[in-house]
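Where a number appears in this text, it was derived from the coordinates with a stated rule and is not lab data. These numbers come from a predicted model, not from an experiment. Cβ atoms are built from the backbone, for glycine too; each structure is taken alone.
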Structure 1
Amino acid sequence: MRGEGLALSTGSWALACCLASCGGLALGAERGPEARAWRYELRIDDALSRLEVDVCFEGPAPPVLAPIDRRGRRFLRSADGPLGPDAAPLPRDADVVFTAHLPPDACVRYVVDLDAAARQRGGITGAYRVGDDLIASTTVWLWAPRPRAPDARASARFTLPEGVVVSPLWPRDAERWYLDARAFELEAFAAFGRFEVRHVGVPGACLHVSLLGRRVAMGHDALSASLARSAGAAALLFGRFPVSEASILAVPTPLSTTSPFGVVGRGTLPTVAILVGEQAAPERLERAWVPVHEFSHLAVPLIERDDAWLSEGLATYYQEILRARAGLIAPEEAWRNLDDGFARGRAGGTGRSLADESRDMRRTAAYRRVYWAGAAIALAADVELRARGARSLDDALAELHACCHGGARPMPGRDAIERLDAASDGVFGRVARAALGSSELLPLERTYRRLGLSHRADGSLAFDDAPDARALRDAITSPPAALDDVPPCGPWYARP
């Protein structure tokens, strides 16, 4: 999962576990010519229940056509080729369609049952109906040649019923969409339906906000503005939003009055789906932690899921710090939220080391333990770096982002720690390694003393206003000195 909620009810925690998103492919490579270029022609019916896809290879046919994740095989209803008067069903096994026998430059057609996918209990990370609209993960419907050249490229064109649109999914121009390796290795979220897409500028980035389903009580203007303020908070980590463009799916839900859940896709274009309470007030939504948590994930390379403590811990730490920097919550509230979360982290888990808890988190549901233990590591490392002088965790993450963001494969946690160590004089790794082997949350007494934080007899958090402690807290919760400009954001196809 790229960022499920930390303060959910027991039932919502089970839902969050169910909605966990996928990483890369699980299929083995096949021998044969590497596919270098191909194009898709995609057609969806008016009921958004059936997707018909033509795949045209350029040059020799690859050995097989395969779903980008094995879960997609369940929804394939037919595969035929080569297109023309002699088209016939293609041979296949449980995972792939065999295409090696086809002539060069052949086209094949496959059909996906989106309605069947929406009936599964996959939630947003599978297929999910939102009123008359449909969210469908690319793991449900995207098939691609195998093996593929490392620099393989593909293009796509959608033919849609009148009034139906598809949410921004890949870079595009006025005619076609363009896919790189990330589209075939990583999950992304697409929406189909008759909804409005708004183009919203934030420092350094354009967000393409798809407003799905039933209209929320606050209205689309307020909803778009609230999400933009959350994205603006995420821009206060690097002085700009972590990526230059992202697709945001605003999904109305009766589950909460604010925002109970979100998930991030890491395809060619980052896609972020955020549940929004149908009756949420704008001032409550813009204070909510979920959107900032999800946007914060984009500041860190995709990390292997066994190392969720790192990706989720950083997002959990910054969901509080960045909201304070943006003025969405008071700094004192941010510190209290962190302190409350650490208490939940100490009480959670199964009594094993953090490394083991993180690896098995989706099986044991030890979310609070993993998220808040990771946040404790982030806080301790940030305070240690700032106490030493000019560096901060912000700086170390900026270097990690610059070197490693946007890859087509998840990054092992050990590699991310090594990079963070190089940018932090070894501080991050020392803090992390001490916590990973322990069954207890990282001790924070020394960190709290430096911050001037302590607990009163009733357990509430007290703040020492000694100059050094106050200056350190203020440095962490103060916005950067400069922000990138807000770019003009027009129709998405004008930005290939």
Structure 2
Amino acid sequence: MPDKSELNLTDGMRRYIDKNNRYLAERDEYIRNVVRKWKFDTIAVHGLYTVQDAIEDYQGAIIEPIFMSTAQAYRDSDEMAAALAYKIPTWCYSRIANPSTYYYEWTLALLEGYGFDGETSCCSTSSGMAAIMTAVNPFLKIQKDPHEKRNFVATVQCYGGTYQQFTARLMQEHNVECRWVLDATNLDEWASKIDEHTRFLYGELPSNPQLGFFDIRAVADLAHSHNLPLICDSTIATPALLRPICHGADIVVQSATKSLTSSGFGVCGAVIARKNLCTNIDDELLKSDFSLHIKFLQNRDFGPNLHPMQAVMTLNDMRTLRSKMDLMSRSAMKVARFLEEHPKVESVQYLGLPNHPLHELASRYMWLVDAEYDELYGRPVNRYGHLLSFCVKGGAEKARTFFDGLQRIWRATDLGRIKSVATIPGISTHQQQGEEARALAGIPANMVRLCVGAEHPDDIMADLDQALSRAG
């Protein structure tokens, strides 16, 4: 960004800048003294949209307006010049920003930063894959020598699209090495893959579809000891159950398409970062406010923007996030226990099951936010999310017979819906990964991924039972 000495500021521009600096100071004070004292549910419902905003600017609308406009008009040339230099808040063009996406970003930044002592900010994207691209690219830029080596370290247990982006787009097309961690619980393995050319560490937890997990605090401490950031994909848990930034992570990516938009009304993503993050990249704005950096520089030019309609639809779904994740997590636990006892099921992968090898580790991190303030619980309670996987006895063909026999559970590659959805990762979400890479990631051909929705669990189990009976 240009500094003020490069702008040749006019008196009019200075007046706009001073006025908006006062506005930003008032907003920061409101966040600090009011919003951050609210409970999680209140933040999810209101975000930064106030009664004063509604009455003064939006004719009293109690729900955030959808700004279906490509651009913002300015009062005069001074305001336009200050805005386009990013010296005052602006949504000059909806490829860069929009009031609707701002409300979505502010709310999600507050939810992911709930309980964190520092500050967080957010940049919206058009999808979860766009969020991953947006988060990793700034750390991979060439700094000095155009032939310099670059690598990053990532968990091999991850979404198939993430594997493709890292393997095909970055490794094969841009000569950036991804060093896969096979056992994310082994800190020595993480450490062995870091060298002077490493730019960041990346992990997905719980992973899709294997339910992999790792010790966030330990991996974050390792990353920071090398002056590197830790980026976490926390799509499955959502901030209702897990907030990696509170445990030392620098950046969180969300495929908000999933649980955050439980209605299924569209595709969207987000990058949430703590301010003053850890990195060996020599860029002060990137360090001080990563979300602002990617919004006004990188994404301004690449254009992976979020549509304002989708921003408000996701924002609306997020208002009841905690209660939905609680409901679907409880149902998923019942379904997992049912499948664990079923004679046609070989194994069940669900972090909530006491016999899962990662249960104890996940139990240290996955908690229903604010359960201690809930009159239903009155104490902290673990919740493990709505995603589980299981392997059907008899191999791939039996799994497909079961899958084809589902009547109420939807067959789709989607997840996080208010409706239960199932898929076979080996022939869908992870098909392009190849058999060898699927084996490394722990995805056998007879694995079924199930995302438990908000139906009554008895009806979900009944459908599973009748479909499993066909696989006999």
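When Cα extents along the principal axes in Å, for residues 173-428 alone is computed for each of 1, 2, the one that comes out at 50, 40, 39 is 1. Given a value of 57, 35, 24 for Cα extents along the principal axes in Å, for residues 237-356 alone, calculated from one of 1, 2, which structure does it belong to? Source structure for this number: 2.
Highest-scoring entry among 1, 2, by FRET efficiency 1/(1 + (r/R0)^6) of positions 157 and 205 (r between Cβ atoms, R0 = 30 Å, to 0.05), is 2. Once FRET efficiency 1/(1 + (r/R0)^6) of positions 141 and 181 (r between Cβ atoms, R0 = 25 Å, to 0.05) is evaluated on every structure in 1, 2, the highest one turns out to be 1. Highest-scoring entry among 1, 2, by FRET efficiency 1/(1 + (r/R0)^6) of positions 309 and 461 (r between Cβ atoms, R0 = 35 Å, to 0.05), is 1.
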